[in-house]
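Below are structures written as structure tokens.
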Structure 1
Amino acid sequence: MAGTVIGSGLTVEGELSSDEEVVVHGTVRGALTSSDAISVGADGVVESDVTGSSLTVAGQVTGSVTAQERVDIQAGGRLIGDVKAARLTIADGASFKGNVDMDV
């Protein structure tokens, strides 16, 4: 798997910026920015604002989200915060609390 992986059991505090795909299985506290896709695994926790080309949430994200393409909240995923993206999908069994702006 190419890109940056935050493994389970790992906590990153502070700004994280990448030009590659970012996969979070651990915890990120601080702004998370990628020019590529961002994926939060089932055990992943992100407590910050997130900016990327797309975002897939299977774990938990708390913070404002901006995606150029789409945000997908998978079954069991939880997103608390405002979303700005061209497309948003929320699977059955997912949780979302916030506002949506699709005027990108």
Structure 2
Amino acid sequence: MCRIGIYDHERAAPQRVLIDAELLLSPVSEPVSDDVNDSLNYDVIRETIVEIVASRHFDLQETLARELFDSLRVLDGVIGLCVRTAKPDAYPDCKQIAYQLSDL
């Protein structure tokens, strides 16, 4: 759930936002064992996303996506990233309205 949107009905209550984050790790950052301590823990990725989403109201998906992108891009070992946000309830006749940033 995210406080996002420019219309009054969007500002009245949080709405569902789907977030996809695809990270490309440098070869030296890829785990060499099957141990979570040797990897970029998904908890760090999720916590970063949750903190940003909860931090304030976003008028635009583009702004939310940019904040997510910039914060995830600087994580150790990340050399490429794709962040996609989607509002599945924006319009009754659309599956979702989405925005994506990528340097992959």
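With Rg/Rh (Cα atoms, Kirkwood Rh) coming out at 0.93, pick the structure among 1, 2 it was computed from. The read-out comes from structure 1. A value of 0 for helix-only ellipticity at 222 nm (-39500 (n - 2.57) for each DSSP H run of 4 or more, over all residues; to 500), calculated from one of 1, 2, originates in structure 1.
Work out which structure the value 3.0 belongs to, where distance in nm of label points 7 Å out along Cα→Cβ at positions 37 and 53 was derived from one of 1, 2. Derived from the structure labelled 2.
Suppose you compute relative contact order in percent (Cα under 8 Å, 6 or more apart) for every structure in 1, 2: which one lands on 16? All intermediate terms of the calculation are to be shown ahead of the outcome.
Working: 1: 16; 2: 33.
The value was obtained from structure 1.
Laboratory data are not the source of any read-out in this text; all were calculated from the coordinates shown. Bear in mind the structure is a predicted one, so any value in this text is a computation, not a measurement. Cβ atoms are built from the backbone, for glycine too; each structure is taken alone.
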